[in-house]
1. Taking FRET efficiency 1/(1 + (r/R0)^6) of positions 78 and 110 (r between Cβ atoms, R0 = 25 Å, to 0.05) as the criterion, which structure among I, II has the greatest value?
2. A value of -19000 was derived for helix-only ellipticity at 222 nm (-39500 (n - 2.57) for each DSSP H run of 4 or more, over all residues; to 500); which structure in I, II was it taken from?
3. Of the structures I, II, report the one carrying the highest value of Rg/Rh (Cα atoms, Kirkwood Rh).
4. For which of I, II does relative contact order in percent (Cα under 8 Å, 6 or more apart), calculated from the coordinates, equal 32?
Structure I
């Protein structure tokens, strides 16, 4: 049961990443504020597009692993992928205008990735 719930949460997380990534491509300024960073008002959205496509790819990969029942690959991706929200959080917290409220989404992602990855790699499927 824990494994099935973890797989469902991973799928929903993948969908959320696709949604968040699309936000960076469609409405970069809004997504930027939600991410916890401020950029100079120069009209260059290169970072936003890089972040957006990274999130979309990660979300698609997670959903693909769920749909093809590749739970070990999903577990490894989540476990190794934990580095992404850790580094994102460190970047956000390195800015003097940010604090815990801006770190919470990243902390949540760290917990989700590490817990789900561990469960999917350690809990044997029931047959």
Structure II
């Protein structure tokens, strides 16, 4: 059994999501993208899917403040998929800084602060 399909507008059942292998999670998201769920450049599909998976993992595992940020952003009017992208954008910037050598280790406190400051209004203005 298990999950057959990923739909970012609906929160996956945490137990079903977490029982999947990471590669299966990424493949479910890639299938969603490839079926026209999003307009993503072909060379960005894998990283885009991976960011979706990391954010979904953090929500399923209850890694705060990610679930609280998701709830806040959807209360403020973003749909769930757009809220995933907003959180993913913050995550991506912090990953980029880490890969560039700007951080010695994962900047957990900065990630937390940035998510706590993130609002639907700021996201829509491109000020996350």
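Nothing in this text is a laboratory measurement; each read-out follows from the coordinates by a stated rule. Remember, predicted model here, so these are calculated numbers, not experimental data. Cβ atoms are built from the backbone, for glycine too; each structure is taken alone.
1. Details: I: 1.00; II: 0.70.
Once FRET efficiency 1/(1 + (r/R0)^6) of positions 78 and 110 (r between Cβ atoms, R0 = 25 Å, to 0.05) is worked out for each structure, I has the highest.
2. Numbers: I: -26500; II: -19000.
Of the options listed, only II reproduces it.
3. When Rg/Rh (Cα atoms, Kirkwood Rh) is calculated for I, II, structure I comes out on top.
4. Numbers: I: 32; II: 22.
Answer for the origin of the read-out: I.
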